[in-house]
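*Asks:* In the part that follows, the structures are each spelled out as structure tokens.
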Structure I
Amino acid sequence: MGIYSCLGKNLDEVRDALYTAKSGIVLDPKRKEMGFRSGLTAYIEEPNLKGVLSRNQRVYMPEQAQYAYVATAEALRNAKIDQDYLDSHEVGLLYGNDSSADAVVRSVDTMREKKDTTLVGSGAIFKSMNSTVTMNLSCIFKLKGINLTVSGACASGSHAIGLGALLIRNGLQDMVVCGGAQEVNPFSIGSFDGISAFSIRENDPTKASRPFDRDRDGLVPGGGAATVIIESYESAVKRGAPILAEVLGYGFSSNGDHISVPNVDGPARSLSMAIKLSGISINDIGYINAHATSTHVGDQNEAKAIYQVFGDVRPEVTSTKGQTGHEMWMAGASEIIYSMLMMKNGFIAPNLNFENPDEDSAKLNIPSKRVEKKFDIFLSNSFGFGGTNSTLVVKNL
């Protein structure tokens, strides 16, 4: 696995940030100058890829593709996969991404100002498409298997991993590069700000994202990229791969309801499906990484869904979004990595800023301090606009 996050630019930095409950959230004065109601955001700098990639490669890459490149390069190194292997095998690519707003805005601004489409630039079309991440990664790493962007709102990264596992289980691929990426520029989330979706707790940015807390007032946007390499067991053993974990189950559902307001039934069905397909008992799950974004209705209904499925079985439940904000299209993949880092290192990072439970979160076991705990199976939820739900169950190996 590999990651480029507001918590760190590699796995070691992110692990330490999780352990020390570091927040990656800041106040961006430029957003206030642009008229944003909330200037809060997770901070992440664009990587410097000069000397790493050619100019011809870089010109086609918006910021989220750059993040995804760094995360994927780290993941491939850790998986002991070199270019010779990629050249001689049909390695697939499924990556979650659901916007490329910055490139579109800049292209439209140029056309309106200059009245000349030729000035937009040759890279604009490839930067502006939702499939920009998979376009770029597949060409840079010369991948020859499935090449597909998963566009499922805030469940995109999770669905990418689940679908990759399904392809492998059905013998259609031996290895798939999976992940999720999210742009962090203001243009990508201005419309969210316009509907008052964001926290306005600007006086202390690190306290703004408050999943499950009674006094939460909205989410904080974030981003970056996260990549996991999934592979058939036989293939991994054959090449002597450092196997980390197994995708036990992938559950999914649609709410079939409101376009932006989640319900309880859809998420509960996603959880139940993932657990059933995993062939395990709810008692086997040692940790739940919740989707909880720090919105009133979303956190409330997820808490209800978890309680509906787990009842009085009370594994620790946290949302790492207290530290990272909502990483949107990336979140379903990054939260698998956050959970993996905790599982591999024997701890559960605190649900940051959880001070006062509400009626529903009080029924769950939500630690506000770090828990030192060994666990071997975790469940991770990701839900998105339009009522798309994804749940993954992962087992330590």
Structure II
Amino acid sequence: MNRVVITGIGIYSTIGKNIAEVKDSLYNGKSGIVLDAERKKFGYQSGLTGKIERPQLKGVLERRSRISMPEHAEYAYMSTVEALKAANMSQEYLDNNIVGIIFGNDSSTPPVIEAVDIIREKKNTFSVGSASVFKSMNSSVTMNLSVVFKLKGINFTLSGACASGSHSIGMGYFLIKHGYQDCIICGGSQEINLFCVGSFDALGAFSNRESEPQKASRPFDKNRDGLVPSGGAATVILESYESAVKRGAPILAEVAGYGFSSDGKHLSVPDIDGPVRAINMSVKEAGINPNQIDYINAHATSTPLGDANEAQALDSVFGAYKPLVSSTKSMTGHEMWMAGASEIVYSVIMMQNSFVAQNINFEEPDEVTSKLNIANKRIDKEINMFLSNSFGFGGTNSSLIIKKFK
């Protein structure tokens, strides 16, 4: 079996458009949440959202590439450029070697709406344009980036709701571990636009703390009242240890374990047993004891039931050891399809810089969350091994364990 290492990371996030900016936000507990007046005008119950600027790619990419990319593919391009640079992986290397791509994504909303509106107005399909189909498919990110970077390896999109980004890294880990690929660009991306989360808002899942946007996302806090939608993109370059050493690549960390499960009970209500099985599988896969985990980046999205159930799951596995726990969603909001990948990036940044980011807005625990050792302030600490949880609609669960490379 191959050892699987991380040789590059990249991020385009509501708390920073690159690693340096994100590190500063994590260290200082900066929030990327705003109140969007357009959402309120449009009919949203909650106008809260993560805010991010669209990258300016004119002059960077040729027009043919730009017009085929939806918003979240642009974010993914930016995070992937940064990750490839960090991994010292040039276009010449991509041209001459087999490198794959797996990204987590589960929607591409505006291109579908725009195409249908044009057809209804024009009463024909000719006016839609040839690029529309490539922007509207769930696989838009991987199909576009595989062409932009001229990739020759595995190429598909993994759709697993809010665990998509985590599962993409887990799947990349398995393929490299078992020798099917030497290097895979993995990650997750999430659109942020007026249309993409209207159906989520209809469920009443979002926080209504509109008077204090930056205090709205409060994972594990007793007064949490719902999540805040967000997005962007994150990229993690996975590589076999042998490949990394052969090309003299920097090794940032090692993937130690991946666990997964399905609740099999409810479309939207999270479970406890399913996450426990995923966590235990990742621990077994890593060949470690639970007391070796220094830090847990929890899935915790700031929903009353979801956070409570995860707290119970974590307590059942780690209750005797009390590792530090925080949810970076307190700063970013819930990055949804991207979150499982971005939270690996955030946690690797913490590992590299020996600190645990604060779970901001955690002011008072409830009966369940009081069982956890939640970081209510930044804590300077060496992290040798961390766990990252990601759970999603349909009861899909993913747990990844990353360790410091030695």
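*Asks:* Determine which structure produced the value 4.7 for distance in nm of label points 7 Å out along Cα→Cβ at positions 47 and 183, calculated from the coordinates; the candidates are I, II.
*Replies:* On the way: I: 1.9; II: 4.7.
Derived from the structure labelled II.
*Asks:* Mean count of other Cβ atoms within 10 Å over residues 39-46 was computed and gave 16.0; which structure, I, II, did it come from?
*Replies:* Numbers: I: 20.5; II: 16.0.
Working through the options, I get structure II.
*Asks:* Here is a follow-up. Looking at distance in nm of label points 7 Å out along Cα→Cβ at positions 223 and 247, point out which structure of I, II has the largest value.
*Replies:* Working: I: 2.5; II: 5.1.
Going through I, II one by one, distance in nm of label points 7 Å out along Cα→Cβ at positions 223 and 247 peaks for structure II.
*Asks:* To test your reading of the models, identify which of I, II gives 0.90 for FRET efficiency 1/(1 + (r/R0)^6) of positions 167 and 295 (r between Cβ atoms, R0 = 30 Å, to 0.05) when calculated. Mind dumping the intermediate values first?
*Replies:* Numbers: I: 0.35; II: 0.90.
For FRET efficiency 1/(1 + (r/R0)^6) of positions 167 and 295 (r between Cβ atoms, R0 = 30 Å, to 0.05), the value 0.90 is produced by structure II.
*Asks:* Taking 1.7 as the value of distance in nm of label points 7 Å out along Cα→Cβ at positions 87 and 335 derived from one of the structures shown (I, II), identify that structure. Kindly include the intermediate steps, with their values, before the conclusion.
*Replies:* Values: I: 4.0; II: 1.7.
The read-out was computed on structure II.
Where a number appears in this text, it was derived from the coordinates with a stated rule and is not lab data. As the structure is a computational prediction, the values presented were derived from the model and not from experiment. Cβ atoms are built from the backbone, for glycine too; each structure is taken alone.
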